[in-house]
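*Asks:* For reference, the structures are reproduced in the following blocks.
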Structure I
Amino acid sequence: MVIFFSYLQGLLLGFSLIIAIGAQNLFVFNQGLIGKYVMIVCLFCSLSDALLILIGYSGLYLIIENNVILQNFIILIGFLWLLGYGVLKIREGMSFDQESNLDIQISHTNNRNLYKTILAISGITWLNPHVYLDTVFLIGSISNSVQSEKQFSFLLGTVSSSFLFFFFLGYMGFKIGPLIKSPNLWKKINISLGIIMIMISFNLIYIYL
């Protein structure tokens, strides 16, 4: 019972941190909408979160925490990456034509192969300071404060939250995508995602620099 309770604590903590709108979540949902490499993207994000949580638990986060130059470098690269992706999504949205075949337009504007998709989600995941703040610093410090006999179940709970959330988000988008028949709606979705990504990129600079 005690082990289950600590697992539940970790699960709820993970959900509370990951459920907020962020660049990574938007990318996963968008990938579900277009129906490409959904499982791979969800699995990549889940495993990345698990690795970052273990890094925080191991104490390796102190290397980043005490290196201001490295922190600023990650923030700057993350800003440029998110800004570029946001601009790209807006351009994709503007390319949708009300008169053309919707399936062809979606295929044309989302023609990233697997390598480019993994590269994009890698940048959004690993160059986002929010990820380090939540999974590495916060979960890492909390997990180390939990009693030793409860730590494994607590960490398992936080890792489980990532797998459950990302797969739910990705496949929810996968179910919704085929229902969106209007090119105009796809245009609004892409432009909205792009604007949110740009806002997140400038928010990084505002908060951390």
Structure II
Amino acid sequence: MIIAVDGPAAAGKGTIARALARHFGYHFLDTGTLYRRVGLAVLKSAGDATEIARSLNDSPYDDAELRTEEVGAMASVVASIPAVRQALLAYQREFAGRAPGAVLDGRDIGTVVCPAAQVKIYVTASPEVRAKRRWEELKSLGMDAGFSTTLDEIRIRDERDSNRAVAPLLPAPDATIIDTSDMTIEAAVAAAVRVVELAA
């Protein structure tokens, strides 16, 4: 079983995907973390993003360091490089094939990485709601950039991710859309569980 969970930043796809993996006993991969790790390495070393992507491994990393807006913005930039996406594609597909099943969250899982996934879910929410969530997350990490700045960054990232030439952000034609703008976490997770159960 492969479950693809896609959507824009701060829509709740990571929370939903992790909950699905726990609920069904499947492996979980946050593919955005792969791009954030490449982005962080580029910021630190000014190295070649493609070479960094090719050498990425399962070594431990500091999740808090990856969650900054600067790293998120760079992740979006490196994700628009075709060679970087290709370098990370094989790893993602190998992971998706792990038994008894896998949940992958990202932006192109259902359209590019695993187009044959048995379940495809696209999680979305309004830019304002997503910006508020991200702003509150950043504040909890001691990085308060201000709500208006966070909203601007969300909109810029949406524009870049939706209009890149390779694997743009968009729902797969056969994906189930879950809009979490007015949903609690519990309700959103329950909706996603129902989608999977109906497909099983």
Structure III
Amino acid sequence: MRVINLGLQDYLNIWNKMKTFTNTRDKNTKDELWIVEHNPVFTQGVSSKPEHILSKTNIPIVQTDRGGQVTYHGPGQLIIYCLFDLKRLGIGVKKIIEIIENSIIDLLRTYTIKAHLKLGAPGVYIDNAKIAALGLRIKQSRIYHGLSLNIDMDLSPFIQIIPCGYQNLKVTQLCDLTDNRDTLNIISKKLSQILIKYVTRNRH
């Protein structure tokens, strides 16, 4: 599996590259993890509703093809896009979601942070505040999009939306929960290693 760090990028640019990668890959194409931060953007998943954006905003709004509802991306948030061939890995959709969520929980445990899941609400939570979101797109058993983990960012744009469609959902971030000041680059390497370990362990 290739791990590629793309730095700070506009959302549309990376989304288009993900679609091109997925549409042109063949049975021999290596799976990839793309590590990225995005310039400020609201993204609406296929289940999102216009009323989940609560106020007029200068932040761009992109209707995308991932699962889930509306969320915010901005600098200081770690994004890892998972470009996997699930059929080749022998891993089902439910299992890959479980792998992504458990990888985040394992990472947070290394910072002595106890995280949990919520039934029917994908993502990772700490005391019912959301710290990580995920949304995927599956096309002929190949997935793209992935996870976002709040590290050290401006959380105020979340006030302008109903995050992930859940009224009054609080959001939190790593820097508010630990005195550890690992850089986003260090955290991305840790999480990538945990993800690869889980995927390798579960492949058939």
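Read the figures in this text as sums done on the coordinates, not as results from a lab. Not measured: the values here are computed from a predicted model. Cβ atoms are built from the backbone, for glycine too; each structure is taken alone.
*Asks:* Thinking only about mean projected area of the Cα convex hull in nm², for residues 46-93 alone, which of I, II, III has the largest value?
*Replies:* Once mean projected area of the Cα convex hull in nm², for residues 46-93 alone is worked out for each structure, III has the highest.
*Asks:* Given a value of 18.5 for mean count of other Cβ atoms within 10 Å over residues 6-13, point me to the structure among I, II, III it was derived from.
*Replies:* I
*Asks:* One of I, II, III was used to compute helix-only ellipticity at 222 nm (-39500 (n - 2.57) for each DSSP H run of 4 or more, over all residues; to 500), and the answer was -26500. Which one was it? Kindly include the intermediate steps, with their values, before the conclusion.
*Replies:* Values: I: -26500; II: -17000; III: -8500.
Answer for the origin of the read-out: I.
*Asks:* In terms of distance in nm of label points 7 Å out along Cα→Cβ at positions 166 and 182, which of structures I, II, III is highest?
*Replies:* Values: I: 3.3; II: 4.0; III: 2.4.
Largest calculated value belongs to II.
*Asks:* Work out which structure the value 34 belongs to, where relative contact order in percent (Cα under 8 Å, 6 or more apart) was derived from one of I, II, III.
*Replies:* II
*Asks:* If you don't mind, there's one more thing I want to ask. Rank structures I, II, III by FRET efficiency 1/(1 + (r/R0)^6) of positions 30 and 158 (r between Cβ atoms, R0 = 30 Å, to 0.05) and report only the one at the top, that is, the highest.
*Replies:* Comparing I, II, III, the top value of FRET efficiency 1/(1 + (r/R0)^6) of positions 30 and 158 (r between Cβ atoms, R0 = 30 Å, to 0.05) belongs to II.
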